[in-house]
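Participant: In the part that follows, the structures are each spelled out as structure tokens.
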Structure I
Amino acid sequence: MKVKIAASVEDCAAWAGSAVVIDVLRSSTTVCALLSAGKKDIVLYGDKNFAAALKRKNPAVEIFSELEFPADVKHKDNSPFTALKSKPSPQAVIVTTAGTPAIMTLKKAKNIFMGGFCNFSALAAHLKKLGGPVLLVPSNIIAHKEHLEDDLCAQSFKRALTGGEPDCAAAIKKIKQSARFKKFLYGGPKTAAQDAEICLAENSLPLIPRIILNGNRGAINACRAEAKQRRAAAHKPRRSEAKTGKKAVILFSGGMDSTVCLYWAQAHGYECHTLTISYGQKHEKEVSVARALAAETAAQTHFIKLSMPWLAGATSLAGGKKIPSHKLMEIGKKLPSTYVPARNLVFVSLAASLADSIGAEAVVLGPNAVDFSGYPDCTPQFYAPLTQALKTGTRLGKNFKLLTPLIKLRKAEIIKLGRALNAPLEKTWSCYNGGKTPCGKCDACKLRAQGFKQAKEK
């Protein structure tokens, strides 16, 4: 298979085979996110003036761009995190500094696709099936030549298409260590951290955007073959294809947050070991749910039962007190009776013991400090010193990570991330009252319901 990496606009203008435009941060991922959100009508322009004219003509159009527009042209950032929140309608328009102008140079190309780490395996498999010569177009040939992520992704694609080992994990690691990435993360858009999470997670959005050019615009659709594969793969975890050798212990309750964490860890290439803990909680049903959900994945499961008799008088989650029901506006304003003293400290210690025993590099858990009940052990301030203590007091060492990927996300954002990862959210259990069906009245049920409503998801 003939594969070439474009070095100039002239290479693109003369190409007659299949072409892949690679804009890792962020255009390729934004387009995949729009398709994942169900957008029915997506177009692109190489010039923002055309997009502005369309917006003025049809104010309902949503523009996704990092470019500056006149004050009368409202637009959204070129953000995959924002794009995932989109509704199927209205029409979406994307126009960017480098990605969309690169596409417009490929007038003679037989097929034009957009690619990145987010759809790496799906697109590589599709290109192999199509056969014929492929031109890989790093969008930094148009602008920002210092953006090494596009070149590294192009090199990985070339190795994958020519029978080599793509080693996306190594490429992503190199990107994350670069000055360019740190500048994006700390000096870039407000959604930089969330965008990077999606853009640099291999196969996080395995769709294949195909572009049909017509004059000064292009129409974007998902390849039919890929859409069929996506339906068939519903609820299979989107995990990295790279054999990273990394292990992680996932504190897994069977709730929505811990389930998203499990699928997130698998998407990041970790060999996952779930740890589920029974400590006398009233909602013991979450334990059986956790076991059932873990069995649906490739994770290795661990279960322990703790005897903590002092909790009976300290928390309504394990004692005789009634589970409280607060109004949504009151949740989180004061510490509720459902607080379990030092629970996360105990749980993280147990997970670290397991990680130390099996040689895992990380412990992953799902505390949330935004839409939450105000528990003090669900805040970033709690986990920073705890991470250092574990590095110092165990064999885990300086490379160990205590990962809390959801801690700054709203429930609606967690739900969107879970959908993008194909996590089976409908099978998870959140209710504090462990009945046959959720009570709908406890704080956990109310926060969950509010999250789905705000995410516009069922």
Structure II
Amino acid sequence: MLTPSRRVARRALVCTMALTLGLPSLEAQSIAPITHENYTLPNGLRVILAEDHSAQVVTVNVWYNVGARNERPGRTGFAHLFEHMMFQGSDNVKKGDHMALIERGGGSMNGTTADDRTNYYESLPSNRLNLGLWLEADRMRSLKITKENFENQRETVKEERRLRIDNQPYTGAFLNALTSVIDPKTCFAYAHETIGSMDDLNAATLDDVIDFHKTYYRPNNATLVVTGDFQPSEAKALIAQYFGDIPAGPTPPAVQCEQPFNTGLQRKSVTDGKANLPAVLVLWRIPEYKSADWPALELLSTILGAGESSRLNQAVVREAKAAVAAQALAGVGPRRGPNVFGTLGIANQGVSPDSVEKLLTTQVQSIVSGGVNAEELAKAKNAFRASRIAGLETSMGRAEALQEATMYLGDSKAVTSNIDRFLAVTVEDIKRVAAKYLRPDNSTIVLIKPETKTP
């Protein structure tokens, strides 16, 4: 059975705001260009090849242009459901054999779901490139969508929700809060949780699932990236052989999303039966990843709430001792639509949520009025650079980076140049975006209360 969604696990980690350590300066290091080639098959499948012989490993990585943003009211969770369904067998591969074949071939594999995409990947010894390509092509061509497979995987997803969200302190309330800042009437695409609701999963029919698959899991709605130790001529021949005659599907409907900013302060209160301490989330709407303002916002989140030396940790946790944890985040992953900037404080024993809220907003307003210093910005840039370099050290990391550049920035070449957007950010930019987006009339404040225990 497929391991629980890495995507849901990552979102849970973001939402629990695990504190990270600061990273050392890496001013001398830069990102080497990733040489790659783009082409498109007649059926619409986009292909990116990035040859690299530094290790005898290849990665086959398929992104389908479908995620939670493509779902409709009353039928959420389908993209995440297919993360599981795609491992239930195809014409030439029995249920469970996809994973078994990869493991016997010395490789690893998985799939993840996000708001904007669903991915599937295999990293293998380079002499097994054909296996990874064949497996991905076979399920793209002939996935077995049966009543038995659907009902089995629906129950698996429901159990995953129970274990990873509903039965975890804060997690369900955090995820609900992060989606609540988006108006479901004008931008349903980002106003619901990726994993889907129990009610929607229960209401789904086999015909619903078949229609969703026919619409989105076709070659003309997918990008195949191959990275690592391979010969391009061989890879092209295999791709043409395995994927070339898979028929294209209809053009998927465009995603509709209109989300205004600065519509007034909202306050919400939710009860979390698993929480022991109250928590406060202060959230603001921010633009999509390709926005010119995004790099400054992401670096601001690092300065404000990432690591021991962050402003929130120093002021709210260490000095005021008002919270057991405090952190900030810019976005729940990249998006091609509105996102969320947030600060979190989990109140210390005996500290009122109002006090935590005031401390959080005071720190934000100090940046709006006074900005940040050059040392803070340099440290945030070094952390970003270190993360970027580490992420490109493996064939899997390079495949994902090429996919992200293609989807979120519209150009695979941005895999190298994207870092320049972040390194160009100035202290003035940080102050400007803080004033532009982190304003009271663009915010939602969510109080998470423990359940009152009766004797």
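Participant: With semi-axes √(5λ) of the Cα gyration tensor in Å, for residues 101-188 alone derived from the coordinates and found to be 24, 17, 9, which of I, II does the value describe?
Facilitator: Clearly, the read-out refers to I.
Participant: Taking FRET efficiency 1/(1 + (r/R0)^6) of positions 261 and 397 (r between Cβ atoms, R0 = 35 Å, to 0.05) from the coordinates of each of I, II, which one would give 0.95?
Facilitator: This value belongs to structure I.
Participant: Just checking, which of I, II has the largest value of FRET efficiency 1/(1 + (r/R0)^6) of positions 141 and 157 (r between Cβ atoms, R0 = 25 Å, to 0.05)?
Facilitator: Across I, II, FRET efficiency 1/(1 + (r/R0)^6) of positions 141 and 157 (r between Cβ atoms, R0 = 25 Å, to 0.05) peaks for I.
Participant: Out of I, II, which has the highest value for FRET efficiency 1/(1 + (r/R0)^6) of positions 205 and 373 (r between Cβ atoms, R0 = 30 Å, to 0.05)?
Facilitator: Working: I: 0.40; II: 0.00.
Checked I, II; max of FRET efficiency 1/(1 + (r/R0)^6) of positions 205 and 373 (r between Cβ atoms, R0 = 30 Å, to 0.05) sits with I.
Participant: Out of I, II, which structure matches 22 when relative contact order in percent (Cα under 8 Å, 6 or more apart) is calculated?
Facilitator: Only structure II yields this read-out.
Participant: Please compute distance in nm of label points 7 Å out along Cα→Cβ at positions 53 and 285 for structures I, II and give me the label with the greatest value.
Facilitator: On the way: I: 5.9; II: 5.3.
Largest calculated value belongs to I.
Participant: Name the one structure among I, II that mean count of other Cβ atoms within 10 Å over residues 61-68 of 25.0 was derived from. Kindly include the intermediate steps, with their values, before the conclusion.
Facilitator: Values: I: 19.6; II: 25.0.
Computed on structure II.
No lab work stands behind these numbers, since they all come straight from the coordinates. Note that this is a predicted model, so its numbers are computed, not measured. Cβ atoms are built from the backbone, for glycine too; each structure is taken alone.
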